[in-house]
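Every number here is computed from the coordinates shown, using simple stated rules; none is lab data. Keep in mind it's a predicted model, so treat the numbers as computed, not measured. Cβ atoms are built from the backbone, for glycine too; each structure is taken alone.
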Structure I
C-alpha cells in the first residue's frame, strides 16, 4: 500500500509578496476541529528565520491564510526561528497543545505552547534543554494518568512522560534506524498518534545515508506505548515529483500532520523544504498494512 498524492499538489506555496513567507512554506501541523482543517505551517522569508503561519480550509485542500505570521520568535530560545509545529487536542481538558522546535545559539529545543482557540498561544516551556532534540509530538490523551510525548535524541525516536507538561522524565528509546533499510540513518515522529482498537498508529519519517527522506508507519501498544507491535519493512511515500526532489533541501518528504476525517487519513507534508503536499489513504487499509494484513 502507498499513500495517494492529491491531484491539486502542491497545495500550499510561498507567497512572494509576503516577505516572511516568500521563500519556503513547509512542514505543517494540521488539526481537524469543528468542521475545519486548521493548518499551522513553517514559513521562511529571505532572512531564513522560521515563523508559524496559519491557514484554514473546509475541504482540506484549498486553504485561506493569514497575511501575517501567527507566531514569531520571542525569546532567547527562538532567536533563529520556530519550526515544525504539531497540534494535539486534549479533549478532556478543552485545550490545544502545540509542539514546536525553537532554534537559537542556545541549541535546538523542543517547546510546548497551549491555546483554547487555536489563534492565541501561551508558551509552556521546553521538554528538555541543552541537547539537540526535536520531532516531539504529544499523544491526544493521558496514558496511565500521565502525558506522553515522542521526541528525538539522534538518531532514534524516544518517549517521555510528564504530570504537568513542564517536568519530563522516564525517557526511553522506542524506535531506532535499521541498517540497510530506507530509514537507516535517522528516524523521527510524524503527526499526532492515531488511537485505534489495535493500538497507536504512528506515522514517522526516516532517511538513509543518501539523505533521502521517506515516510513510514508503525503500531504501538495502547496502554504501553513503549512496546512496538508492528513495523513494516517498506515505506509509504518517497520523493518522486519534481517539487519533492528539488527545493531548498532536495529529496525530502516530511510529515508533521495526519488528521483522520471520515476514515480518511490526511497526510500533510513538506516537500523539499519548499512547498506543502497532501497524500491520503483509508485508515482501515493503513492499519491492515501496518499489521501485515494488507
Structure II
C-alpha cells in the first residue's frame, strides 16, 4: 500500500518550513512540496536584518537553506516539485505532482503570495540591488537616498510614508492623475514634505548596471520621455496570492487570499493554511513563520481529536 502521511505541506517559504519543523518534531510523518522555486520570496531578498536571532543580518537564500536543513533534521521528506492538483473531497486527501499521487490525513497550504511586477528585464536584473517590493523589509538600506514608489493605492502610500524615515526623498509615480488610496492615506502622503508625485506616468526602464541609479519615464498622455535619478525603486502595485490551485475548492476573500475560519483551518476540515497565502496585511518572514507554527500545532491537535473520535 502507498504511504499515507500525517500531513502534506504545500510550499517552502518560512511558513511551510516552520510548519514542517513543528509537525516533524511532534512525530508526525511529513511530506513537503518545495515547488520548483524553493524558499518563497526570501530567495529574492538580499539582506534580511529584521528576523530575530541574526544580529548581523543574513542573506535571504542562506536563511531559507537553514530553514530547510532544520526541517530535514527532524525527518521531513521533501520533493522539489510543484503540485498539479488536489483532491479534498475525501480523506485521506490526494495531492498530485509530476512524480505521482500522494496521500495524507491533513494538509497545510503555504503557497505564499507573489508581488506584482512591471515585467521589465531591467527590473528583474536589479531585484535586490535597489528594486524591491517591500519597504518594511528593505527600507533601512536606503538611508539618505532618493527612492521612487510605483502605485496609487493604500499600500503605495504606506510604503512611501514608511520610506521617508530613511530616504532623503520619495517620489510616488502613478499612471493616473488621481489616487485610489483612502483619503486618510492620501492626506498623510500629501502633507509629508519628503514626498512628491509624478502623475500620468509609467516606468519604462530601470537604469543601472550593478545597482539602480535612475528610471526612464513616459507620460501616458503626451508620450513625453524623461529620466528620474533615484537609487531605489519600490513596487506597490499589489500582491497576488498563489491560490489558483484551490479556486472553487477553498474559501477565499475578495482578493483571493485563503480565509481560514477557526484557528488556521480552512472551510474543509483537515486542510489548513498559513503564511502570506492568508495574509494581505503584514507579509513578513517572521509572521509567516509564526503562522506555520500555529498551523502545525492545529494539525497535531486536530489529528489527535480525529483519532480519539474513531476509537
Structure III
C-alpha cells in the first residue's frame, strides 16, 4: 500500500477575515468549505483548495480569534510548499505578493515568503505528471495559478528517529537521511526534515497543527492497523463527514493524520457553490443558530478583489 501524498494541511489563524483575504484573495485559492472544528464547534474550520476541493490542494485553518503568534520548533512543520508551472509564474507571484505588502525571496526555482501571521510558504517550479490542482481567479492567469502541494518541511532534533516508522510503517520512500516521498498511483508529496532551531516551538497563529496524508477509502482501516502494530498511539477511525480520519504523532513529534479520499466536500452542497454558506455536518446542524451568532463574520473574497 502507498499513501497518495498529502491530503491536506491544517494550520492555526487568529484572524479569519484576514486569512480569507490572503488565501482566497491574494493566493487565489477557492474557499471550498466554511465549517467548524468538529472537536470544538465554536471554532471555524476553513478550507481552501482547487476548484473541486481536491485532496492534495487543501490548506485548512482553525480560527482562534486573537490567538498569539506561534513559533515553529522541533516536532512542527515550518514550511508548506506548493507547485507552480514555470519560472515566469514565480516572476508573477513575486510582483503580486509585493503589491499586497508581502516580502518574498527567490531561491533558485522557488519563491519563499510568510503569510500575514508568519506561516512559512514556498512556491516551487516542479516537473511532474501529477494532475495540476488549481483554482480559477480573475486576477491570476491560469498558467500561473498554484497547482497543489509539493510537500512539507518539518523541524526535528533527530531525523533518524523517524526513519523506521516513515519507511516501514507508512511506506514512504527515502530520498536521503532526512528526505522522504509518499507517492501512490495518482500523486505524491515530499516530507523533509530540517535541523530544529534552539528555541522550542510554540503553538499559535501562523503555525501548522497537523499534516494529513491521503488514503483510498478501502485501505484506511488497514493503515490504522499498521500504525497500531508499530506501537504508536493512534485514535480510532473518526468520521469527519467529508472524509474519515485517524491521528497520531510520528516519532519526531509532528502530528499526522491519515484521511480518506472521499466522500468529499460536495456531499452536502453543490460543487458550484462550495464554501458560500456555513456547512455543518448532520450531528452539528442543531447548533447552527447558536454558532452563527458567535463565529466571526467573514468577507466574500471574490467580491473584495480590489482589496485583497
- [ ] For structures I, II, III, calculate relative contact order in percent (Cα under 8 Å, 6 or more apart) and state which one comes out highest.
- [x] III
TODO: Using Kirkwood radius over Cα pairs in Å as the calculated read-out, with 19.5 as its value, let me know the right label among I, II, III.
DONE: III
Open item on the list: One of I, II, III was used to compute mean count of other Cβ atoms within 10 Å over residues 18-25, and the result was 22.6. Which label is that?
Closed with: III
- [ ] Identify the structure, out of I, II, III, from whose coordinates helix-only ellipticity at 222 nm (-39500 (n - 2.57) for each DSSP H run of 4 or more, over all residues; to 500) was calculated to give -1000.
- [x] I
Task: Structure from which 0.30 was derived, FRET efficiency 1/(1 + (r/R0)^6) of positions 98 and 154 (r between Cβ atoms, R0 = 25 Å, to 0.05), options I, II, III - done: III
